[in-house]
1. Have a look at P, Q and say which one yields -17500 for helix-only ellipticity at 222 nm (-39500 (n - 2.57) for each DSSP H run of 4 or more, over all residues; to 500), as calculated.
2. Looking just at Kirkwood radius over Cα pairs in Å, which of the labels P, Q belongs to the structure with the highest value?
3. One of P, Q was used to compute relative contact order in percent (Cα under 8 Å, 6 or more apart), and the answer was 24. Which one was it?
4. Looking at structures P, Q, which one was distance in nm of label points 7 Å out along Cα→Cβ at positions 39 and 287 calculated from, given that it came out as 2.7?
5. Here distance in nm of label points 7 Å out along Cα→Cβ at positions 135 and 191 has been calculated and equals 2.1, so which of P, Q was it run on?
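We did not get these values from a lab; they are worked out from the coordinates using the rules stated. As the structure is a prediction and not an experimental result, all values here were calculated from the model. Cβ atoms are built from the backbone, for glycine too; each structure is taken alone.
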Structure P
Amino acid sequence: MSATLPRGAVVARAWTDLGDAVAPLSNGAGRPLTRTVKLILDPLVLRPVQHPEFAAGPMAPEPADALRDRIHAAGPVLAATAAWFVALKKERRRLRITDGNPQDLYFQRCFELATEHGRPGADSAAIAAAVLAEVHTSDGPTVTGLRGYLTDAANVGELTRLIDSVWATFTAPRPAPVPFPTADFLATCATAPDQGLFSALVSGGAGTEGAAELDRPRAALAHGLTDRDLPARPVLGRSASKGNLPKPFDRSIMERLFAPLTNTFLRAVLAEVPALVRQEITRSAGPWQLGDEVSRVLMVLGREASTGLVGGAAGGAAARLRSRWEREAYVHRALRMPSAVPPEVRADVHDVRAAYLRRLWVRVHGRELRQETVTADQVWDVLDGVLRSVILDQRDRLRSALEREAMA
């Protein structure tokens with residue numbers, strides 16, 4: 001064995017040893033599907049948070065052997081998981097269910113069934129039907145309902161006119177004559193958030209005024225929120241893909257609402273489709289393309305706090321974010337060996353502030369849809385959580401890309 005092996009190669013070889021029993025969870029080459037790794041192997045079998053030796057990209061022989069042994073030991077439950085996935089898909093077809101991605105919806109449920117029942121038995125159809133009923137009868141709107149509403153000829157004309165109307169009547173905010181005390185709030189928000197300062201930012205419209213510059217050419221583009229020189233009014237849209245969503249200001253109404261509707265556990269708190277669509281159309285024409293002033297204030301605070309990520313002044317929240325970013329080994333690797341790093345990951349590392357603001361927008365937009373507000377003592381958790389999310393996403397993308405290159 002060489003000094004190190006790519007983690008992906010170790011996982012793939014151990015997976016291949018399990019044979020045809022796990023074929024429903026495998027790709028055409030016999031390796032685990034990306035969702036198998038993301039939804040089953042990492043969180044339920046390998047658990048790299050508890051076993052950091054399993055998280056490394058290149059693996060030394062000893063942890064590589066331990067990882068392989070763990071996958072082999074989980075072979076029976078993984079084979080049962082695959083069998084339950086087949087059973088759930090069969091029942092899904094019988095019931096003519098088309099909503100949602102079966103892998104996203106069922107993989108972890110199948111692992112639970114495998115752990116509790118072993119392989120499917122004589123009662124598997126009844127159990128599968130009960131699981132599907134639980135997953136698919138949750139209250140709230142669905143992607144299928146959204147798509148049908150947006151493409152129904154009876155609605156298209158009215159909704160298109162509503163888009164034109166709200167965008168035509170929108171008045172761009174003007175910069176505040178006196179700067180808002182955002183820096184004062186950020187100086188202590190991680191340790192002693194000042195409720196009075198935060199309330200003043202919200203009541204004074206700091207978020208709305210902070211969106212004034214987004215109407216200048218290329219300003220929203222520099223924030224990572226669009227690929228256009230100027231934001232444009234959205235179209236209704238007919239389809240969406242979670243893995244290929246445009247930047248926030250470039251999304252259709254369908255794409256803006258798609259991701260929240262794919263989360264079965266969150267749908268129950270969302271408005272019904274007609275109200276959801278009209279609210280989103282109105283929101284799209286607002287400052288920051290958000291509807292709530294608290295959300296807009298969070299965008300302004302995130303913009304200021306993230307200056308430290310790209311070498312700007314760093315105190316308080318900005319210093320804490322910079323410290324977290326600079327501790328990341330993959331960041332140093334991307335800067336030190338740019339030719340070995342995929343272009344899209346390298347771009348995000350060099351322009352992390354845009355990636356950060358993009359993720360922050362998605363986070364606060366989702367909170368608006370769920371009608372969840374943010375209080376002063378929650379602001380730091382949101383700002384810090386967004387950077388953690390960016391880091392985890394970029395780290396996984398880099399690791400996957402390097403593993404694919406090594407295996408090729």
Structure Q
Amino acid sequence: MTFSIKLAGIGGALVLTAFSSAAFAETTLNALFMAQSAYSEADVRAMTDEFSAANSDIKVTLEFVPYEGLRDKTILAQGSGSGYDVVLFDVIWPAEYAENGILVDISDRVTPEMKAGVLPGAWTTVEYNGKQYGMPWILDTKYLFYNKNILAKAGIAAPPKTWEELTQQAQIIKDKGLLDTPIAWSWAQAEAVICDYTTLVSAYQGSFLNDGKPSFQTGGGLEALTYMVDTYNAGLTNPNSKEFLEEDVRRVFSNGEAAFALNWTYMYNLANAGDDSKVKGMVGVVPAPGVAGKSEVSAMNGSMGLGVTASSAHPDEAWKLVEFLTSQPVQNKFAKLSLPIWASSYDDPAITAGQEELISAAKVALGAMYPRPTTPKYQELSVALQQAIQEALLGQASPADALSMAAENSGL
């Protein structure tokens with residue numbers, strides 16, 4: 001009898017110990033984010049701290065890399081079999097990620113409320129072949145920013161509505177000695193230049209592919225690159241633009257060294273109110289211009305999504321994090337450097353206050369976003385185009401010859 005009681009006591013202790021371990025077990029999620037535009041690192045840390053406070057059994061370890069390293073980090077981690085549970089991905093990658101089994105298809109986790117509440121165009125960020133491979137998170141396009149003070153000094157009453165007007169206004173500013181090179185772009189040999197080029201392709205009503213084959217070397221695609229080269233050769237574009245990424249453009253514009261700049265949402269509040277900005281209160285923003293007879297505005301889809309990796313050992317917890325970060329309350333709270341994916345947020349005074357110009361531009365531009373091509377071979381196509389644009393800017397080839405060579409080297 002005594003023996004049985006002792007065994008029962010030991011068994012109870014073992015059960016209690018096992019229960020206690022389970023109760024206090026902590027899941028660690030590894031998440032990969034971008035150290036660049038859109039939400040700041042501080043924003044992301046604040047969001048995940050809120051998530052961990054509400055989910056004490058889940059710990060989130062964050063890693064931030066420049067945009068240029070985001071894809072490679074994701075793919076290499078997947079190949080190693082152990083890496084990230086949640087990753088940030090660009091709108092251009094779902095095709096490649098889906099074909100190579102990098103992201104989990106989460107279509108069955110998307111609720112009717114999500115489908116109805118999220119802006120329709122945002123879903124294109126995470127879709128491939130009719131399936132969703134994550135939740136849209138950063139809804140973004142490139143806007144035309146302008147320095148109100150410089151335009152006023154030049155006698156320019158309103159920002160340009162066409163790209164031709166932009167060059168005309170830049171020439172006035174240059175001729176009046178206000179700035180030597182009034183326009184700043186992100187034309188480094190990186191994905192950044194493809195985003196600027198795509199904005200112009202959309203204005204000129206061009207196309208990247210036709211029946212899966214390159215078509216950017218003619219029509220609007222050729223006109224877009226010709227415009228870039230013309231502004232560069234005319235001395236209207238800052239010559240350092242060919243090495244600039246988006247943060248370089250932000251710094252130049254914030255220093256008052258550019259009258260016009262093409263950039264993402266995040267620049268508006270940083271330039272208009274940031275501690276290091278010399279142009280506070282002078283920042284205007286409108287949708288990127290159109291082309292007379294072809295388009296009213298231009299815009300490209302620069303959005304990004306959050307997905308759960310196929311290699312994650314904790315897919316349910318990973319999805320819980322994605323769902324939290326993309327929720328409307330969280331996005332509304334951090335709506336200064338990146339605008340929400342939720343349609344009703346754009347009529348919420350708490351969101352629009354202090355950034356009415358940006359919201360007004362967003363309502364137009366986000367409805368006109370033009371996609372970069374959807375293809376599993378996007379990376380090869382992008383690299384070929386990046387090189388072609390550089391060669392044309394440097395005068396090593398005509399725009400027509402550079403784009404023809406890019407078409408041959410695109411792998412399509």
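1. On the way: P: -17500; Q: -13500.
This value belongs to structure P.
2. When Kirkwood radius over Cα pairs in Å is calculated for P, Q, structure P comes out on top.
3. Source structure: Q.
4. Working: P: 4.1; Q: 2.7.
Checking each candidate, the match is Q.
5. Comparing all candidates, it corresponds to Q.
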